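Participant: Input: structures, listed below.
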Structure I
């Protein structure tokens, strides 16, 4: 965490290269916000394709950890690659990746997530072959590449529900937010009443294995899910676990719970501290909230963060209303 704070300080002082070095180290340690901010610097200072790929990989790491802004920026970072005057894509995976980036930049949220997942493919998680085939085939409809022959040879069958569930459990256990979110969705909507215990157990197992987004999702389920699942005290404990594992949106939600007394007593001082922490580790909503709170104080700051600095961070993290002049 101290390394990430060093990056924030260097960036505030205008030393982007020192900031990138610190963010890169913190990103390698698993802090999603550092990946997002480091990717932003890589993208803004990129001079060749390797720089854009590094930016895309940093954004993708944050996306897989649950940073929605980073997901869209993964596609943005891939953009210069597909437009560059370089040789045609040299393989099926690259063809699919560039197609994902293209769809992501045109508003395809799922394509953003798919690109981040493909960039993070390991032997353990494997690639989603059905997704790779789908994107590659669509790319080949517009233009012919050498890899189009390979795309046509991939199996066209979509995995069944059981296979998808097993893959989502695997991805969630690997710390990928997309897998954990896929396990949460039927719990929140009540679409799988016969599988509630199985889904909860899968998320609990990942949470027990230090997957922060799984803990956060359980916190959401017990505080914002179906009425028969409303146990705010349990949700409070899971949200705390997620915040302890540096899930920014969980820290913000945990702060709101302290503010409103959900699952515990009202504690406004603790709430402000948690909002400041959530801002520090990458929640744009927390930064915007912190700016508003700081603006209401006589000193113009709260938890050691000024209104100007909170707005700057919120803007940097993609909150457009916070992007005002002279910050």
Structure II
């Protein structure tokens, strides 16, 4: 009876995290009581695709920290102090891109500094991203101009304004897959899941190999708790690109929710062994739940402690600490 209550308690901790309300681009956060600001941005590959799971190094006089981009190319630091920062991205075969960020100590607390980094092939000169980008080669100028404005609106968190502009871009060029994906992202940020899913599916129908749009279909199905469909989509994504830890993590969590515990364990173990970081913290949390169910208390404690190490200020941190203490008592 005590073990049953213990497992129920940990499961409640999973729910307390609010994982289903989490949007793309919001999974790379951290806490640092010493700082008052954040740096966030998006990294693009030379063909216009978001640069997924690439390392972003951020240096200043206090040292360096590394982050990994989400599947949509976004990243966000934990809290940082005022000062001068160098943000750099190095990908094999591509030129290293750097942006410099200066945070004034008189800036309002909580301010976020936004940047974009456009990766280039070695030797390629810097220029207009859209002009040099083969993905936009067929897009007529009126559609591209509306799209650019839509991206700017979206980066300023004006989802409604962005959607209007993306619709105008699509009207000018109906096969604009990237515009459909960005429109879906705007709807997702507004928690309009059905409209987001419709836009993502349309993007994939236009461009079947559009990996980021396909991931977004799976993620939206996951948010809608359609776990069987989500698992199938994530599995397809991983067949297209095996090294995508975020897709692995959500596949594992979907399998967990489908009560396929052994398969979920296998997938989540691969996730945490390949690469760790704040955006993969949920993999440790769910592995902890799985190990607790299997009465592997030492392994459960290790995973839950790793989760807290990555997200020390998680909403369910106190409950997880209590669960860890209970597991340790059980031995």
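What follows is calculated from the coordinates using simple rules that are stated; it is not laboratory data. Nothing here was measured: the structure is a model prediction, and the numbers come from that model. Cβ atoms are built from the backbone, for glycine too; each structure is taken alone.
Participant: Using the calculated result 15 for relative contact order in percent (Cα under 8 Å, 6 or more apart), pick out the matching structure from I, II.
Facilitator: Corresponding structure: II.
Participant: Further question: Any idea which of I, II comes out highest on FRET efficiency 1/(1 + (r/R0)^6) of positions 105 and 225 (r between Cβ atoms, R0 = 41 Å, to 0.05)?
Facilitator: Biggest value here belongs to I.
Participant: One of I, II was used to compute helix-only ellipticity at 222 nm (-39500 (n - 2.57) for each DSSP H run of 4 or more, over all residues; to 500), and the answer was -16000. Which one was it?
Facilitator: II
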